[in-house]
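*Asks:* Alright, structures below, take your time with them.
What follows is calculated from the coordinates using simple rules that are stated; it is not laboratory data. Fair warning: this is a prediction, and the values are worked out from it, not measured in the lab. Cβ atoms are built from the backbone, for glycine too; each structure is taken alone.
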Structure P
Amino acid sequence: MAVQNYRQLIAWQKSMESVTQIYNLTNDFPKTEIYGLTSQIRRAAVSIPSNIAEGQGRDSTKEFLHHLSIAYGSLMELETQLLIAESLTYLPAETAKFTLEKTAETGRLINGLSRSLKTKI
């Protein structure tokens with residue numbers, strides 16, 4: 001069965017779950033970070049499912065691959081920012097580990113989707 005809508009993509013679904021988790025995690029960050037690290041982390045998290053959706057809605061597989069690449073880049077940005085938050089003790093080590101495991105899963109899904117699309121071009 002072919003994907004008819006981006007909402008059917010597991011990579012999109014998992015990244016949407018991450019957005020909710022990230023917003024909840026960053027609620028406890030220091031208020032002085034609201035325009036700094038909190039904002040950066042949230043924007044990176046939101047960028048991931050947004051780019052997956054935008055790419056799936058484009059006219060060509062090549063454009064979809066381009067947006068998946070951007071989504072993966074945002075995922076790497078998010079992971080880096082989570083590590084920064086952990087080193088600043090804004091995130092407990094166990095929370096950071098759990099969250100990074102979830103982002104790694106999303107990364108594998110994005111990479112798998114990209115590989116499958118590359119066979120179509």
Structure Q
Amino acid sequence: MQWHALTNITRPEAGEIHADVHVPQDSDWFCGHFPGQPVLPGIAQLAMVFDAIHQASGQSLKITGVSRIRFKLLIKPDDRLRVFADARGKKAGTFSFRIMVADELVCSGIITVENRDKPGEPS
């Protein structure tokens with residue numbers, strides 16, 4: 001079973017990816033992270049962004065870098081999230097991204113991905 005649900009993955013313009021994300025309140029990611037006040041860890045937030053890019057691309061990808069990550073607000077169980085990733089004007093495979101809850105910025109940064117099956121590299 002997937003720990004989150006990605007829906008409405010769209011590419012409104014070249015280089016853009018938008019996706020709705022729901023992490024159910026019983027997700028294991030909420031266990032043990034601030035007992036009594038469960039929040040989604042940052043690594044899970046980065047995984048959601050990667051999953052949106054991966055699914056939109058239809059390619060086998062891997063993360064090769066992250067930078068300028070800013071965590072602004074806590075993601076709580078059952079928050080309805082929206083991921084935005086934008087590759088326009090950037091080096092190939094580099095996306096600036098943001099995660100929103102309603103109109104509030106939760107997380108932003110830069111993620112770099114490349115094809116997992118890059119020619120000349122072992123699989």
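*Asks:* Can you tell which of P, Q yields -26000 when helix-only ellipticity at 222 nm (-39500 (n - 2.57) for each DSSP H run of 4 or more, over all residues; to 500) is derived from it?
*Replies:* P
*Asks:* Next question, about the same structure. Given a value of -0.36, -0.51, -1.12 for log10 I(q)/I(0) by the Debye sum over Cα atoms at q = 0.12, 0.15, 0.29 Å⁻¹, for residues 27-90 alone, point me to the structure among P, Q it was derived from.
*Replies:* P
*Asks:* Between structures P, Q, where is mean count of other Cβ atoms within 10 Å over residues 35-42 highest?
*Replies:* Comparing P, Q by mean count of other Cβ atoms within 10 Å over residues 35-42, the maximum is at P.
*Asks:* Supply the structure label, taken from P, Q, corresponding to P(r) over Cα pairs in 10 Å bins from 0, in percent with the calculated value 14, 46, 26, 12, 2. If you can, show how the numbers build up before the last one.
*Replies:* Values: P: 14, 46, 26, 12, 2; Q: 13, 44, 32, 9, 1.
Comparing all candidates, it corresponds to P.
*Asks:* Here distance in nm of label points 7 Å out along Cα→Cβ at positions 19 and 59 was calculated and came to 2.6; which of the structures P, Q was it taken from?
*Replies:* Structure P accounts for this read-out.
*Asks:* Here mean count of other Cβ atoms within 10 Å over residues 51-58 has been calculated and equals 20.0, so which of P, Q was it run on?
*Replies:* P
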